[in-house]
Structures are given as C-alpha cells and as structure tokens.
Structure 1
Amino acid sequence: MTKSQYASSGVDIDAGNRAVELMKDSVRATYNNSVLAGIGSFGGLFDASAFKQMDHPVMVASTDGVGTKVKLAASIGRYRGIGHDIVNHCINDILVQGAKPLFFMDYFATSELNPEQTAEVVMGIAEACREAGMALLGGETAEMPGVYREGEFDVAGTIIGVLERSRLLPRPDLLPGDLIIGLPSSGPHTNGYSLIRKVFEGESLETVNPELGCSLADALLAQHRSYFNVLYPHLSKVKALAHITGGGFIENIPRVLPENLNAIIHLDTWEVPFLWALIQQRGNISAEEMYHVFNMGIGMVAILEKSQVTDFRKSISEPTFVIGELVKGEHKVILN
C-alpha cells in the first residue's frame, strides 16, 4: 500500500486508530451508569440527573499537566505512572474544595505516535480513574511533528467534580489555634522536575542507591498519590485542605488562609525522606528554596479545630503528623 501524503508529513492516522484499539478496554472499564457516550463520540455524555437529589450542587473543574516529569519518564521509557500522576494531581486539586470527582478528560500529544506508548499512558489514566470511582469520559491524542522534539510527549487533563455548597472548603471559620496536620507524599509528585533533572543530569537513574533503598528512577518517578479515598469520608471534621504542589509550603498553604492569619510550620515534626536531602546536597539548594519548590515528604495538609484532631488522626488509615498551627498574622507561612 502506498504511504499516504499525510503519513509522509509525519501524521499516521492508522497509528492513532491502533492506539485507540489498545486502550479502549481500559477506558470502558471506568464507565458507570452515568456515562451515556464515550469512545467514538464527538463529545462525552454524562448523566447529571443525580444532581436533583442534592440541595445546592456546585460543580468544580480543574485542568493541569504533569510538567517536565514527562521528559524524565520518556528518557527511561516508563509511561504508565504518568497517567496516574495527571489524574491524581487533578483529584487532589478539587478535593481541597471538598469535591467528589465525576469524570476526567485527557490530552496526549507527541512528535510521532507510538501506539503502545500512548496506550500505556492512557491505561495509567484509566487505572487511576477506576481507583477514584471516576469515569474517563473522553480525550484527545495529537500527533504534532515539528512542535514536539523526536521522542517527546506531553499529557494534560481536565477533571469535573461536584459537592454540596454547604460543604465547600475552605470553611470561613479558620481561627488562631487551629492545628495543621500533614499527610505523607509518595515522592516529588509532579513538581520541581526541571530542578530535579538539572541536579541529577548525567547520573545513572537505574542504579540502586543504598540510602534510598531503590534506584533514582524508582524514587523520582513514584506515582503522585491521591488523597481522595483517605480524606473524603472525613471532610466534615476539616476546615481546610491544601495540596502541596508547585510553590511548596510557601505558596500553597496561604491559598486557603484568610488575610489575618499566618501558618507556622514546625520543621522538626516529621522525618523528611532521604531523597530531599540528596537533592539539596547535590544541587547545593538552600532550605528555604527546598520548601518553596518541593513537598518535602508532605503532599497534603489539613487544618482542623484542635478538639477534632485526635479523632481525625485515629480515623485516617496511615501516619499523620501535627506539623503546625494558625496564628494571627498577615497571610504568610513561617517555617520554624
């Protein structure tokens, strides 16, 4: 068969069809009774009639990417974890407002479509959606020679969730004396990878580091975890949540604070994983910048009234840390 003019220009429609064939079972496995149309439709259809049972439904939407973590993943040929990264990052971003995820839409773009590679990423997306009880309603796969360098790709996603307006976070009653609880991260999550790649440039990522207990690749490409299943059943006890993403502690915690409060973070209240010490040492990075760029082992913080803390921590099925408190101030984070 003669190669088409379009394929000769760098866009292979048959490769796109092959990618869809490889991923379609994983995508359909995320469907529930609310999905009316998905793969093959011009637009995904989601039945919103359940909203009628809510008093005052509020829809929450967020769009994000994985950043340059994709470049690190591509360099060593690990793709499925990136799918989990984009979904879980977005889940956490709407969880901090109290929302339950309904459906997800993904966007995958690359220089030259490799069906197996593309399917690996989307399968990871579908796996993460299933874990959260969320439908992967649709997406787009784009082959764009000349826009992306050979072998490179990018992934982004949009999430839609819903909550009762009365349960919207942060609550307006944040007060001095409220305590800050930290939940562990699973690694760098999806932030700081431009700096990470610079720090470890030229190093063998597959060599096991005895102090890490794994290879650099395993540590750096650990999947961005979701906090939904752990936290969502207990949001009635919580006044505010902050997802520690780009901007670290310094920028993310103030996003949920009123103008008259500061958050004091006590840095000796949890054991920072060795990976962060390694990054700081190899990159000669100041402690202040580390907490401004990375999550330092704490991926989510919850702010609670002091009287709720003991019960909350007992109800969470993993270690948590009391890492600070709110005080009167000027909408800042103080590292102590």
Structure 2
Amino acid sequence: MKKPKFSAGALALGTALTLSFTGAFASPVSPMSARYNHPGNLLISDQFNNRVIETDQSGNILWQFGLGPTDLSANSPLGVNDAERVGRNTLMAATGIPAGVDPYCSGGCPDNRVLLVDQQGNILWQYGQFGVTGSGYNELNAPVQATYLPNNNVIITDQGNQRVIDVDQNLNIVWQYGTTGVAGNGFDQLNNPNSAELMKNGDVLIADESNNRVIEINPSTLNIDATFTAQGTMNGPAFASLLPNKNILVPDSGNNRVIEVDKNDNVVFQYLTNTQTGSNPNPLPTRAIVGRGNDIVISDQFNNRVIVIDDKGNLLAQYGNLNASGYGTSNTQQGLYAPYDAKVISDYKGLTKP
C-alpha cells in the first residue's frame, strides 16, 4: 500500500495567542518532541479511548493527551469528538460518553468541555465545566466540535443545547445560532447540530445532523443563504467543509458514505466506507477532510479506523484495525476506539481563511 500524498500547506490560524485561563490537568506526553507538530502528521480524536493523539504517517504515536479508556477523570477528554492544532497548541471538544456505549462507563459520563492544551498537557483555556451539563454561563451540553477563529474566538457546536455559539476568550457568548434547548427546522432552529465552520465570505457552514441537511448561515441576519441535502438523500450529515472548487465535502454518516456536493446540490463524488470485507455494516463515518494533495482523510468511526483515500476512491492508508477496537501508546496498529475526527497537521481545510 503506497503512502498518502500529504502536503505541508500553511495553517489558516496564527501561532500567537493571548489567553486568559490556565489549568493544571496535565496528561503524560511522548518525549519525541522533535517530531511534534510536523506538517503531514495526523491529529486523531480517539473518541472512546478518551484521548487525542498525534501520529506520523507510519502510525507511530508521537503525542497523547488523555490517559486512556479506563480513565474517567478530568485528566482525560471523555468521548472526545474533535481536535485541531492551533499553532503548537491543540483545541479539542470533550463531548462525554453516552450511556450504553463504553463498557468502562455503562451509565454515561458527561464531560462538556472545550479545551485548549499545550504540548505538555497544560490547559491554557477552557469553556464548560467537567461533568456539568447546562446552558448557562460557561456551560455546555455535549459539545461535539470547536473551531478556533482568526480573532481568537472559538465557535462551539453545542449539540445537546441545539445551538452553535461563538465564544470569546473571556467566556462570553458573542453570537449564537439555534434557539437554546429547542430542536426544530424553523428560523434560528437546529436539530442535533454536529459541526460549524467559518467560510471565506463570513458565513457559517453547519452540519444540521438530525435535520438531514447542511446549511450556510449569515451571522448578521441569521438567515439561511444556502441549503444542501444531496437532493434529499442526506441521512445524518456529521460534518461539512468548503472545498476550493466551492463544493462541500460531507461525511453522510447515516448512509455510511462520504460525498462531495456541488452548488446545485448534486452528488459529484461518493465513497462508501462499509464495503470492505469484514467491515462493520454501519460504521457511521463522522469526518472527511481534504488535504492539499487532494487526498481525503476519513474518520470511519465504528470501523475503528482512520483511512486516507485519493480523489478516485483508492485506499492509500489505514490507521487502526478494521472493525476491531484497541488501545496502545506506541502505534495505531495497537488499535483505536471509534475515532471521531482526524486532520492532517498544516492541511486542515475545515476552516477557510477569511
């Protein structure tokens, strides 16, 4: 199997940060710091292993935040759904573990934090409180995704509260889409939103999962500027990002596929993640992001793997083992557990630079 064509594109975020919160929840990190944050490495949200890892292209684990599947304390990001590199720091959404999913937490374990951590595992900034579920000041309910903005604000997809919020460094909400606690598809309503990304024109692209649509929102008016449903065939879109050709890339989770949709809502590319021999019949892929080499990185959730395909749909690389969960601290061949998100460092296309 040939290696993926990861390129070393420039990160759309600056490295200079002005942060107002410090914390003390540090997790062990690998000593291989010389290879930390290297362009082309992968950043993986290893969901039910309660960790974020950085690997090289051979799957060697170079950095880890979180203590593994048996640790249910604030020292680990429980049920982590999302991570992105911000300079040399890492922003992550610790969603929490639903009841009945993880044998180490059969009754469910809330986390409800968005964290920015440094290489040593120090928490530099946090929104939400560990184990607290709410919608008040500094409270979240199943945050599934977070995007760091050029103005140092953070967009948080607060799924359980049916909203997307823009939060400043002082923990103030400066913008919101979705009526808090109300699931719907009317004006200013969402139903289990799963991601939100800033677009070049200033709009926000939201994967409105249980409404089976992706919508483009004008933050000033809260009007919907565009709606994508893949001609009515989307089923639980888990993420959406704008491509350079103005199409959108969507992991259509309920249909176990990744699709590219053009401006007329037509599907122009499709890749099914459940056709390989031994696959979980319903792996529910949750992330798909294109790098500058046009390879697509897919988080094939319940196949317990991250895969890389080319733009023709050929499988180039796999991290984790097909439909088999596992845990280890040396290499992803030891296993992953329902990885929810993966991005190539320096090639993340989810945020389009304004």
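One of 1, 2 was used to calculate helix-only ellipticity at 222 nm (-39500 (n - 2.57) for each DSSP H run of 4 or more, over all residues; to 500), giving 0; which? Kindly include the intermediate steps, with their values, before the conclusion.
On the way: 1: -9000; 2: 0.
Source structure: 2.
For distance in nm of label points 7 Å out along Cα→Cβ at positions 167 and 183, which of the structures 1, 2 scores highest?
Details: 1: 1.4; 2: 2.3.
Top value of distance in nm of label points 7 Å out along Cα→Cβ at positions 167 and 183 goes to structure 2.
Which structure, out of 1, 2, was FRET efficiency 1/(1 + (r/R0)^6) of positions 127 and 327 (r between Cβ atoms, R0 = 25 Å, to 0.05) calculated from, if the result is 0.35?
Value 0.35 for FRET efficiency 1/(1 + (r/R0)^6) of positions 127 and 327 (r between Cβ atoms, R0 = 25 Å, to 0.05) corresponds to 2 out of 1, 2.
Can you say which of 1, 2 returns 42, 27, 21 when Cα extents along the principal axes in Å, for residues 231-310 alone is computed? Provide the component values of the computation, followed by the final result.
Values: 1: 42, 27, 21; 2: 35, 30, 17.
Attributed to the structure labelled 1.
When relative contact order in percent (Cα under 8 Å, 6 or more apart) is computed for each of 1, 2, which one produces 22?
For relative contact order in percent (Cα under 8 Å, 6 or more apart), the value 22 is produced by structure 1.
Rg and Dmax of the Cα atoms in Å, for residues 135-190 alone was computed and gave 10.9, 31; which structure, 1, 2, did it come from?
Going through each structure in turn, the value belongs to 2.
Figure out for me which of the structures 1, 2 the number 21.2, 73 belongs to, where Rg and Dmax of the Cα atoms in Å was derived from the coordinates.
Numbers: 1: 21.2, 73; 2: 18.2, 51.
Computing Rg and Dmax of the Cα atoms in Å on every structure in 1, 2 gives 21.2, 73 only for 1.
Each reported figure results from applying straightforward, stated rules to the coordinates on display, with no laboratory input. Just so it is clear, the structure is predicted and the values come from calculations on it, not from any experiment. Cβ atoms are built from the backbone, for glycine too; each structure is taken alone.
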